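Engineer: Dropping the structures in below, format is structure tokens.
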Structure 1
């Protein structure tokens, strides 16, 4: 049977496997951070980069990957992303030092950018808009939730038995199976009228984010006024300013989608909720296995109180999301993150995991934001622009992880876990405000499976 006649279930299976692989890697690395820091003799800044090198490469290349997929073929790009991610995972497992590991993590992030940039558009091409697509996106989001559910257990067990390198070895067989299935069963799709490529925009985005994140990570060690902080920050800000002011006839990075209030609120919620949620989890893992002295395997069991709700929430919401206003759903994720971090801030000093379990359970429920953000992003543009539309929101998520790890490292290094958690709550609240304060009646009333942006010609600028 020709590939184009294959059941869309194969596309969903491969996309879900890719989503599982990416989140499993992130969760596993969080659990393995203390062991990684100890065995490599790394400082706090170096283990921060083991997360941020990955997240920065992913965020900087996501939009480019989506545009390339629209042009060259989404299945073809998916195969390339799986190959790069799996190969880089093998290299990470063999890294002899923290700087080498950080470098290969950046390569791994490049492969992840391609996977993230193609998975949602492949689903948009395979399933029509409406409940069928919502259910497919619910399964896709649940695969990430499954990785969150199994990641702490698998990551904790592997780290306790074999050390942190086993986390990366685990990616190899999963990636190989997904590659074989995609090559045999996933149909190709592409944009009949792709936008021109814009490598300058991709370089400016990556350089801008890299400079600012470098400055944030180095502040605790160098101080606010050190040249190693001020110069990268200034260079990063300048690169982003140039990017925003650039005007090209047909922008590949189509930021004009952000003119829609709900779409912009959705991107802000994705950015800040991931900054607060994923960032605080990384430092909580360091605290649990550091001052609390919890073994990795036991820490993995404890984190089930977070991962089980994260698995269930997208599956349930995928069936009923159409009944609720979009703005309320967009705000729900970051608001749940606010509640989670405040509960943890009140309970962590007890040193008792039962006291901290409610905070983690609420944090797991915040995973509904992953499903909502994907739905709003895909409905913001016609199917042929799905790569760019989904890419902006996915970039916000990955940028949020990188920013969260960098920003929250400052209060964690200077004042401890409590200050970090309060800062995380403030970030999540900022992410909820645009949706809560939206005054556009159409945006407030529109169900989540209705178009977020009326298609129109955008040809004058990238803003």
Structure 2
């Protein structure tokens, strides 16, 4: 489907309806309006299809893996079939494992716990904190923010070529961690090229696909990455579920991420009073405890729904919305859209910006209270990247009613608008109109800081 076709036909939007699409919210100025959910990058609304599938299963809820009853067997089959569905969605290779986790953050911390001894990790400072921070027990090389995809590849190649030799036996293991799409700018990273560079230098690579998987097809085999991690709550599924998928060898060699039932195959007392444990070598090794079968099933349901809708259609529709938002913001001189790679870089529906003379928290609060639009303000768990993009040290903002920065001064924080499946034209049009009105006319209400948040002042 072309972008022009997507303009004329919103069936792509209608084919993947989301929960909350008809919810109305009160306006501080009076009345109510249909809520415009434009914070998908933080948590996308659940697909109606996912919710319906979970509701249909709920009466048949039972224990997983260890029950002899019919409902237990049904739940076990559902859980393991979900693993296969996710593997197909991600284009996993023979021998790859799909481990169910709580989130992308949980997945990358699991992988960090499974790194072999003396592993060196390479990560760009532009990463979300979920990718930037888990590697506390490894030797980490933080790479400077690149200004283009080509520079990203060149920076990684130089870093890998220059890495230190920890011992006489050679370089030792290395891992590259990179995002697929920025949670701040929405820009796509050159994952396939970065994977080729990593492998050419004997390193492995893990892809943080939290922002990529909901918008573009992700294939472990085609991208030639070693692992991929993503979250259910970005992929139109409920909170509390995630995936780490990829090569099994490091995962099998590592101690279980959590020790307990399900991860253990055999436990026996020793004559000296201790305990011997034989751990599973399958994905169960890192899934101790009763698994989140509903979370796994909801992810699989979302994977199936996105596959059936067709990513070509979804991408075309989203590109139309991106153009509509970026064009509208470009018509407001006080607005500066944030970007690493430039205006022409391919991107998903995530756009961050600053407004000259405005406190970002104040602006976002006014969008919510006066227009019924939900966006995000702040640093988006990517502090080093925002420091680069804003040219200032990220700080806690002051009183929300005061300007963030005087005209010509640097902003401290940013505003992010994000969207995807289920977003109608009206939501992005209302957003662009609201930005223009707020910049031209100012807020119609007074605001104050309460518990660290900017909120309408209703004391008068």
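Throughout, read-outs are computed from the coordinates displayed, never taken from laboratory work. What you see is a predicted model; the values in this text were computed from it and never measured. Cβ atoms are built from the backbone, for glycine too; each structure is taken alone.
Engineer: Of the structures labelled 1, 2, which one yields 22 when relative contact order in percent (Cα under 8 Å, 6 or more apart) is computed from its coordinates?
Structural biologist: Label of the source structure: 2.
Engineer: With mean count of other Cβ atoms within 10 Å over residues 127-134 as the yardstick, tell me which of 1, 2 scores highest.
Structural biologist: 2
Engineer: In addition: When distance in nm of label points 7 Å out along Cα→Cβ at positions 55 and 159 is compared over structures 1, 2, which one is greatest?
Structural biologist: The structure with the largest value is 2.
Engineer: Consider the structures 1, 2: one of them gives 4.7 for distance in nm of label points 7 Å out along Cα→Cβ at positions 135 and 271 as calculated from the coordinates. Say which.
Structural biologist: Label of the originating structure: 2.
Engineer: Quick one: FRET efficiency 1/(1 + (r/R0)^6) of positions 71 and 223 (r between Cβ atoms, R0 = 35 Å, to 0.05) came out at 0.15 when computed from one of 1, 2, so which one is it?
Structural biologist: Label of the originating structure: 1.
Engineer: 1, 2: which one has Cα extents along the principal axes in Å, for residues 143-238 alone, as calculated, at 52, 51, 20?
Structural biologist: 1
Engineer: Let me ask you something else. Consider the structures 1, 2: one of them gives -10500 for helix-only ellipticity at 222 nm (-39500 (n - 2.57) for each DSSP H run of 4 or more, over all residues; to 500) as calculated from the coordinates. Say which.
Structural biologist: Computing helix-only ellipticity at 222 nm (-39500 (n - 2.57) for each DSSP H run of 4 or more, over all residues; to 500) on every structure in 1, 2 gives -10500 only for 2.
Engineer: So Kirkwood radius over Cα pairs in Å, for residues 175-302 alone, computed for just one structure, reads 19.1; which one of 1, 2 is that?
Structural biologist: 1
Engineer: Could I ask something else about it? Of structures 1, 2, which gives 23, 53, 22, 2 when P(r) over Cα pairs in 20 Å bins from 0, in percent is computed from the coordinates?
Structural biologist: 2
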